[in-house]
Structures are given as structure tokens and as C-alpha cells.
Structure I
């Protein structure tokens, strides 16, 4: 099985591995897929990693380049695993350091902007007319049930099923966070998810997105963020997906 690991930053990628198996940080380059060190994954897996850089434009560019590069070198990917940190709109429902399996990505910045809101369905042109679930405007689903053959029991035990907003501008005010919540009722906010999921869908490659909650979306008090704790939980991802 060929698998591509996608993260925005080197910190998120390195956090996935036990210390003795971590790739050398100085060898990691953005937008360049490269094989992970041997010895950690079983030999039946062919695993590559790619750093996208931060934001939806970087994520789209890096994912497209990575998928094209691997394909041109005769590598047929079965899975893309996007992982990293995210903010949660409501820490009472999605606590800090929760591992979240994303079931839908939403891009709230595509559509017709009437001065008060962006309305995707009011816009004449979808981004993709013939998506696997119909025309793609501002939403794209991720098939969590098929991803890595995860059963409902395994998902319920280890993950929170969430929807996530992808933004280029991180919410930094209560008003912005409340506006996005009122309109989309998403659980998480991130900066890469829609781009990666969309690129995978266009090429018919399964995409799984797992996020760990590192902070409250919008302004937060010191007790409403735990970046080191969230990074620490990412090391559980491979075992939960039965990759090791």
C-alpha cells in the first residue's frame, strides 16, 4: 500500500513518529514528497511525506505537485493521510487534545459575497461540476467509514467525528468566530483541509483527515490552548489506524 502523509509544518510531521524513527528535520522540504525512514512501518507499506506549508493556497499547490510527482514516478497511491492541529469552536464539546476524524471540509470563502455573507449556492459556477457526490461548491465530504477500514466501534472509541472549516484568515475575534459558527456550525477551523481533500477527490484518491485540537478558535485564555499536548497526541495516529 502506498500512502502519502501530509502536514502543514515539520513540527506536525515529526510529532507523528516516536523519537527514534523521526525523519531528520533538516532533510524536510516543503512541496517535495519524500520517503519516510525505513524500519517503522511494515514492509508492505510504501510511505511518503509532504509538507505543504501553511494556508489553503500552499496546501493545494503542494498536494497537486506531490500527487503528480509520485504518479509520474510510477507510484500508485491508495491513501492520503492529512493530519495536524486545529482550533475548535466549542471546547465544551470538542475538548483540547481531542483526536478528530473529519467527515466534511467546508471552504467558507467560495461563492457570492453579498456584503454580509458568502453564499456558495447562489453562485452560478461550482468549482467542480461532476464531483463524486455531485457539484462541489463550498463543501467536500470525506468518507470516514472506508478510510483505513475503520469500523464505527473503532471510530467511536478513539475519535470525535467532526466537520471542519478551511480558512486563509484564522479567526482572531469573537465576532469572526461567532459569524462562521452561526453560518456553518463546523466543529473545527484549519488552514489546509479543503485544499487537500479537493485535490485527492479530483484524482480519485482516498483522503483521511485527522486533527488534534490545540486551541479554542478565536481569542483564547491561556487555559484554552495546549499546543504541546496536542502535538504529543499525534503520535497515537498511526497505531489507531493500524499502520504499525
Structure II
């Protein structure tokens, strides 16, 4: 079996593939203060929960948006006696032509998302939107060129910034109210955060499509389903797009 690890800024997602089937997933909060020993215990616990052990894993591949955690997670996999991981980065075969300068600035999770979207959802122009710590747009052409993307703060980062910088702004649940005009501070905040982010998302989509023409839109990330209920601009939602891309990248490189 193949272990895939997506190291994000907010959480680390683990996936176990048996062939093409995603057999198990679990996640941990990303924490720079945790040691390799602690992460190793979490990995072993996750494997046991799914009736697996290190001996069942034949290969490991990692993508990271947080290079500070990469060394710790690599050490944790070594302590668990897992196979030495492939790390998505310079030199890895992607079967995409990367038109990003410099290519080393493109994080592994964005590469994995782009590979998965292109090879799993038909080789058409594709826009991948990852609703996570940041809301990230990546664009792949029909003939497999990675064209670039757009980075914006995620909705939760925006909410945290408001709470930390404005003394009278409360922390609110990110639930869309029934109407845009809020009759309470909480409703006004929810409307601004959720509907404001939807309009940011749809506006950027329109601008990208004006440059490349019609395209499929694939959504992923922890908040993808929440925003799918507020817009009709998403063609597919795949919560584990990054893990699927890691599976493909492993196949391309093994």
C-alpha cells in the first residue's frame, strides 16, 4: 500500500491507497512545536485505527506547503519504520509542463492538485480552487501546461485578522446568514465573510476565464463543500484531490 502525506499550514492529511482505491484517511493539526516523536505516535495510532501497520506500507510520498514541518515529518516516518518518502519538488516527474518562475516556488500540494485535476477530470482547461488556509487558484491548459495561479487569504484567515485587529469584532461561526443585510453584528460579519469570499472567488474565476476561455472548475480543501452551497460555479468537488495527485505522482516516478 501507498501512504500519501499532505502537509498543510493548518492540518496534515494522511491517506492510504490500495491500488487506486483510497482505503483510509486521517488528519492532524499542523503544529511546529510538536516533535518527530509525537508525530510518529500519531502516525502509528492512525495506522492502528485502520487495522494497518508500517509493514503494510510499501512506499510513502509527501507534498508540503509548510517546509518547516517537512524535516519533522520525514523523521517521524523514519521512526515508524516506514519507507523513505518521495518528496514532491524539483526533479520529480509531473507530466505537466510547468510555466511558473521559478518552478521551485511552486509548492508540492499545488503540483499534486494540478496533476490530479488534469489526469482525473479529462484533459481540458482546468481551474483548481483550494479552499484552505489560503484560497489558491491553479490553472492547467488542455495540453498539460501549468500556467500559474492566484493566491488570496482564506476566509478563516480573514476572520482571524478581523478579530485580532478590531477590538469590538467577535469571533463567529462561518455560517452564511439567510440574507446579506445583517440585523446583528454576528449576521453582518457572517454575510461579509462568506458572501464576500464567494464574490471574490467568482470574480477571480471570471477574470481567469477571460484569459483562457471556458474551463472546468475543480474545488478541494477543508472549506470546499461549504462554498459549494453558495455558488454554482464549481463543476466537481474532490476533498482528497491532493492525495489523489500524490498517488499519480508516485506512479509517474516509480
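Every read-out reported here was derived from the displayed coordinates using simple, explicitly stated rules and does not represent laboratory data. Since this is a predicted model, take the numbers as computed values, not measurements. Cβ atoms are built from the backbone, for glycine too; each structure is taken alone.
Tell me which structure, out of I, II, gives -7500 once helix-only ellipticity at 222 nm (-39500 (n - 2.57) for each DSSP H run of 4 or more, over all residues; to 500) is calculated. Please list the in-between numbers first.
On the way: I: -7500; II: -12500.
So the calculation was done on I.
Determine which structure produced the value 0.75 for FRET efficiency 1/(1 + (r/R0)^6) of positions 102 and 182 (r between Cβ atoms, R0 = 25 Å, to 0.05), calculated from the coordinates; the candidates are I, II.
Answer for the origin of the read-out: I.
Out of I, II, choose the structure whose coordinates give distance in nm of label points 7 Å out along Cα→Cβ at positions 22 and 118 equal to 3.5 when calculated.
Numbers: I: 3.5; II: 2.1.
Considering all the candidates, the number was obtained from I.
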Exercise. Taking 2.3 as the value of distance in nm of label points 7 Å out along Cα→Cβ at positions 166 and 222 derived from one of the structures shown (I, II), identify that structure.
Key: II
Quiz item: Hey, P(r) over Cα pairs in 5 Å bins from 0, in percent, for residues 94-133 alone derived from one of I, II reads 5, 18, 18, 19, 13, 12, 12, 4; which structure?
Solution: I
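Tell me which of I, II gives 20.8 when you compute mean count of other Cβ atoms within 10 Å over residues 158-165. Kindly include the intermediate steps, with their values, before the conclusion.
Details: I: 20.8; II: 14.1.
Structure of origin is I.
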Quiz item: Taking relative contact order in percent (Cα under 8 Å, 6 or more apart) for each of I, II, which is largest?
Solution: I
Self-check item: Per Kirkwood radius over Cα pairs in Å, the highest-valued of structures I, II
Solution: II
